[in-house]
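Every number here is computed from the coordinates shown, using simple stated rules; none is lab data. What you see is a predicted model; the values in this text were computed from it and never measured. Cβ atoms are built from the backbone, for glycine too; each structure is taken alone.
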Structure I
Amino acid sequence: MSMVAERRTFAAPDTAVARRDDGTIIVSSRHTLEHWEPSLPAVLRAAAQAHPDRPLAAERDEHQHWVVLSYGEARRKADALAQAFLDLGLGPERPIMILSGNSVAHLLVSLAAYTAGVPVMPLSVAYSLMSSDLVRIRAIAELTDPGLVFADDAAAFAQALDAVDAEHILVARGECANALRLDELAQTSPGNAVEDAFGAITPDTTAKLLFTSGSTGVPKGVINTHRMLCSNQAMLQLIWPFLVEEPPVLVDWLPWSHTFGANHNLNLVLFNGGTLHIDDGKPAPPLFPRTIAALKAISPTVYFNVPAGFALLAPALESDQELAQSFFSRLRFMFYAGAALPEALAARLTQIARSKADHEVPLTSSWGTTETAPGATSAHFAAAAVGCIGVPLAGTAVKLAPVGDKLEIRVSGPQVTPGYFRAPELTQSAFDEEGYYRSGDAGKLVDEHDVNKGLLFDGRIAEDFKLLTGTWVTAGPLRMRLLSETRVLTDAVICGQDCDYVAALAWVNQAEARKLTDGEGDVSPDHPRLREHLAKALATLNQHAGSAARIERLLLLAMPPSLDVGEITDKGYINQRACLESRAAEVARLYAADLDPEVITPAS
């Protein structure tokens, strides 16, 4: 018998559409957004009063036991830390830089900063631990002038702490000269200053700055106000009505330095009285077993991930009955975002759910950006097409504006950022003449006659290019077809601007390659069985396809994408343009007059 209660998972979409003579399409929800909470600390205080003993967050200790933070304890410690932050002179112009990954300590620092009206700046852990030059951290510090820098572990982040010129350093553990200790600050007695700071928060107060992953130079600091974050959660409550009576339980690794993990997932828990179990694994082979262990211990009610995570999860669900039983027992839906999902993987996940779960578990998605807090559209209906990003959320208008032969997705609504921190020119260029945020992503209607079937993601406008013949290549969809057809690649970069034909650079999915070659260790890019498989897959991909939809040459890369040159983010998303620039030598090998012996071509 199903453990999922008979409450509606999705609200029915009700979408309006208007068309202009120039080809512009305006799509909006007919559902009204009448109310949202005034601020994040107001939400915390209400929850702590309503259910003080309920777990808000949990993390595993060194013995793999779950250590729990309740809502009541979170409120008490947030107020204490807020007083300490105010005593240190922090405020709207002296933000807090957070270097560490997801943890209870990170959460408490953030909740305290919100309460005190101090913006937080959670930075990608990769900027500290995977970068050799720390250039991004230095540039962000120079732009924002943080009053305090927090690191969970002083030893692990020692180099990054040395790279930032801040008046105060705060650590949770480890030794660092002249650093403040989190447990000591949490003993501060809150006074009237905390209540005054809390009372001064308005919907337009900056809650945080999130930095987008720039390919060169300093990333852009996206201003996130309380209005943005609170209105976006109100929108999600309207499309997922079960949240009102069924507080969400999450097992989640997605980093809080990104809008998906923090603004979407963490805030979903906070706003609906749920519990977040912090998964200290991630979709990388050495760490993924920790994710499996967490999912065996805790059954989520909703599950969020990126395509790279689902690619690793699918074979584990197929082969591990204990994992599948725990994972699906009370799961409402599987949700992917942040990158397109290959069609073959989507079909695989759907089949797994049908065979392993005793109730319907839809696979759904949405679309948004750091600048939209992040939700702008959502596929809150069953049987959405792969690549469907859904319909606009309540209070949101989406403009599909003609740009070349594409329609750019532009957004207006209370969840849209007012701009970029200390960057007025960037802010001005990010909005069109009607005030819509210009995303740079393309979209189109799934069905011209039924707008409630939603929008299809149509790639990044900047990634598309022309062949020498003048034929446009739509890189995003072609990349998805390549990953689906081959099934043994983690990601790829589509090449061919001003060339005679399309080619690709790609990285091997070692887990899938080992199954293909019956091996145990890493599979070499020159393995005969792997090359034969890819040659046949290219031939299948190219059948009945025109020049813009064919891939004539493929080169496998042994060196992983680099964070320092902007090829990848710590969530595993590939920056196509940065890869093409930094891998110019490999691209040249694809187009050499004499065929490089390592280049794979379609089977005859």
Structure II
Amino acid sequence: MVLQRLESAYQTVLAALLAERAPEGHWVGELSTSALSTATTVAALALVQKASKARGSFETPIAGGIDWLAAHQNDNGGWGDTVRSFSNISTTMLCRAAFHLTGTASAHEKTLQRCEVWLHTRYGSTPEELAEAVRARYGKDRTFSVPILMTSALAGLVSWSEVPSLPFELACFPQSWFRFLRIPVVSYALPALIAIGQAVYHHRPPWNPLMRGIRRLAIEKSLRVLQKIQPTGGGFLEAAPLTSFVTMALASIGRADHPAVDKCVAFLVNSVRPDGSWPIDTNLATWVTTLSINALATAGELDNLDRKDTLCDWLLRQQYKERHPYTGADPGGWAWTDLSGGVPDADDTPGALLALHHLNSTCTAEIDDGFAWFWTLQNRDEGIPTFCRGWGHLPFDRSGCDLTAHVLRALASRYEGRTPQRILSTNQLVGLRDGGLRYLARHQRADGSWLPLWFGCQHAPDDENPTYGTARVLAAYRDLDLMSGDPAKRGIAWLLSVQNADGGWGGAANTPSSIEETALAVEVLLDAGDTTQPAVERGLAWLIERIESGGLAEATPIGFYFAKLWYFEKLYPLIFSVAALGRARRKFASSEARR
């Protein structure tokens, strides 16, 4: 590998990342456009337009969204979550329903014929078979299967008997009870539980008169809960699908003029993109900002970054200072976005704490609050979940290896010269660290890898991405100076074993190499000992060649959003490459200086 090429590639990607800063100094990024978001949004607007006499016309955004869907159907007749995603039954069923709900099915007859062929070939030709295929994809978790089936029922494509009920009356209980109630949706889906639960109750009342009475009594109170947890911007979690499902459900039961629907509709109309589509979420501004800061710190570039004080102030303003109305999370955490629909979580909070550490923040009270927030979140299994402690019986509410590792990295920064005195004792921090390490050791797979909770690979079995998970866990072992231990050695060996013949890494063995996954693997293997040097050099060569050939513009759909909805983020290739190439550049410069 020629060092000049490394330097040139690094300067290219560094300039690209810095050019993406907003005028205020932070990063906003750009999430991929989503066929699923577009389909659910136009369906919701069409139902509201039909049901509400007080509203104007949404014909323009509906027509734009439908045209976009027709133009971005995959060649096989289905739709994927992004324009680079494989077709799947969830998005295809929702896109199919959108054409019917918007009254545009006849105008797009050929599009729908190709869709029907794709569905019938893979899942069956009857509505019952398609409904069962949707339920089978998600198992016991009703977070996404019920909204899909509700949308299909509203379009007349499946019977309401195929739509499972949701116990919306449980939303009337105190938040502290939710972990004990075995609610069949994940913690972030409370708005769907309320609104869709009421829609199913309306269209298919339970046969049990006692249950009918209980749910009838819970209607108004649960709607007040919905209004209470709705953010000021109107969009639940800043997510068009969740907001659209709430809108559809309420519009279908005569609530199109409800105040919660008003705010939902305003959010949806205001978030359409110029091409007529909608993204999966508004932005990941806080997440990509902290990733960028931490990547620049890894590369040794923070001293050259301007407006660091402004950036630090912006980041501190994103910390939640009060108990969150949505999840009941204690103060002290950070969400993925700077907008009102965010919810504090255990990936963004350690990212923010690491960024503040690298920015040399002197705001010790806020930092201590962040570490105390982890203490309130750690599960009995000693791992860290995303939002809420104790909800662990459904996917995305359980503890995660990537989340636990990220918290451990933040804790490692805490041991560098400062000990909190205000909230947590040193023993409590040590308990968090040691418990997290035990959790990671127990959840290391037999082959030496770890699985992440929030990232996947569409080319891998079960959509898993052990490359991301293993690289993120190894980063925690590295930062805690534990790379010589057996778990880290086994993780390193696994990463080396799945390197592709071209020198890059995909999300798992025998999957196509990507910039994101290669950069993550290279960055952590740089500090894994001399035996990894040949693999690192091959990985760097692949990464440099991809950057030289313009590959930075081709972000890979590696991200899982809620309910395993795929996304890609424009900044991920830039951020991960800055970290990998910057660390390599510093390492090689240090080696040259010692000679």
Structure III
Amino acid sequence: MSTLLICFGSLAVLIIAYFTYGRWLSMKLFELSLDAPVPSRALRDDHDFVPTPKSVIFGHHFTSIAGTGPIVGPAIAVFWGWLPALLWVVIGAILIGGVHDMAALIISIRNRGQTIGEIAGRMISPRSKLLFLSVLALALWIVLAIFGLVIANIFALYPESVLSVWMAMPVAIAIGWWTHRGGHSLTIPSILSLLTLYGAVLVGVYYLPIDLNHWLPTGSAAGLWNPVVIWTILLLAYCFAASVLPVWLLLQPRDLVNSQQLYVALALLAVGVLVASLTGQADLWEAAEPISSTIPADAPPILPFLFVTIACGACSGFHCLVSSGTSSKQVACERDAQAVGYGAMLLESALAVIVILACTAGVGMGALQKTSVSASGTLAASTNSASTIDYQWMAGSDGQPLKGRAAWRTYYRSGEDGGWSKQNLQKNLAAFIEGGANFLTSIGVPLKLGVGIMAVLVASFAATTLDTATRLQRYVIQELGDSLHLPTKNKYVATSLAVGVGGAIAIFAGDKPGAGGLMLWPLFGATNQLLAGLAMMVATFYLWRRNKTIAFLAIPTLLMMMVPGWAMTYDLVNNWIPQGKIVLSTFGIGILVLQAWMFVEAALVWRRAHGVLEPQLEPLPSPIIKPLIS
């Protein structure tokens, strides 16, 4: 019952927060209006600016922000115990993450859909714009390198997930063309696409797992042309197309299709948690400690690293880029900002809660091991063209399935000393995918199919974030080019820079080809939350200039600048510089300097900005529109 109480208690708190604190923020603090002009209508070009129904834009926004961050972050953080991770995921999302996301969305809507970096130039100072855009560019290249590598690793580790993820792209294009050109309803295409993609999951699991090792020469796994590198290149090629094509043709319908697929998977997980808890198959208290009593000596201190490790599950600076980069250009009514900005963040927090349960109570149901079964049905020594992938529960010394804390330790305390250094991206992803698959077995889903559904869930979340991040980076590079008079205003040039640099980091920056994103992972959480602090600083100035209450943004702003700055400084002093990690040290020092510089810029204008509006843009056209209520 403990698993059930924790799960649905957390969900109840998030729902209550949406209808109380979220409504107060939207109606009292930001005073959202049904009749206010929005850039999707006033600047409509049917390419980037497209007025979109709330349900569709919510799907785009949620799937874009909820990449692997709220999965990998909590999956790592339960290393210290599940209780601190759970508290920060729920409280952080309500008081900080959701406020950050909605504020960035609203301010961008009221500034022609400009990115938060562009807006910083008028809210604070012209130099702040360049500083913020520089931080955005660095952060987005880290995101592109890491998320591309995450998907590539999932494809390499779980080849049964490949077919469904790539099938979503032609399906999305068909839906985009059908609805945009003909003005048809999305209902029937949505149902058909959902059936198609889950059909592709079945085919991928049982008949067509796509493993590049079958076609690559022997020994290529350690060379440049290994499966991870090839998948990374293919994914970035897709991202280039998604960035330059009209938003309605690929990006928007893909996010809609993926959101429906993900909602179904999350619903199955929630039911699985319910049944497994009620039947006694999953018990959170038996699976893992609330606060671990066996933290290895090489693990970083829980403060401040819990916060920057969880990152997206509670607060993410990347979300301000989605809010002000793509979503603000598609919101059809200002009132939709509460659902899109605040509501999507709380739903991401709910996802993070399920991740925590999957990585504790879920893996406690039984540790999994991958096997290969030959065409004749016998156990094969390794995966090859004549064998298929299967999964089974790992047995303990007594021959019985390994369960409870013993199973949890195979993911979080395995190795010679079970230390922090033994953790890696593949193991953390496996904890969620395989723990979630255990939950699905409680409702009758075969273990093998459950693993396939969970792997597709993770890869699809990451893919929607990856293509949105590419488009956002294109905007940032174009804005930087415009400010610095560089020849990067052309969308093809800007997108080529976005995917080219991101790909080079992912493939060549590590100690072996395709390991660059893994090497940059320690930067991701701290950079992400520092970016959130900078975005909330801009939002605080927005309220300060209008004589509004600022405490609800100012306090989280200081927290999100101090804590990740503390974590990054700790890593620089104790790890990266002493160990000669030049790339990490260069990125870390550069981001800290840019943040400190921007903070100084803000401090210099703070006193005289009170009650004084920033330089205004020309008024948006005000077409006569019928208020959208949905």
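Have a look at I, II, III and say which one yields -9500 for helix-only ellipticity at 222 nm (-39500 (n - 2.57) for each DSSP H run of 4 or more, over all residues; to 500), as calculated.
I
Which structure, out of I, II, III, was distance in nm of label points 7 Å out along Cα→Cβ at positions 37 and 93 calculated from, if the result is 3.1?
The value was obtained from structure I.
Comparing distance in nm of label points 7 Å out along Cα→Cβ at positions 189 and 429 across structures I, II, III, which is largest?
I
If you rank structures I, II, III by FRET efficiency 1/(1 + (r/R0)^6) of positions 29 and 389 (r between Cβ atoms, R0 = 35 Å, to 0.05), which sits at the top with the largest value?
Numbers: I: 1.00; II: 0.75; III: 0.10.
Biggest value here belongs to I.
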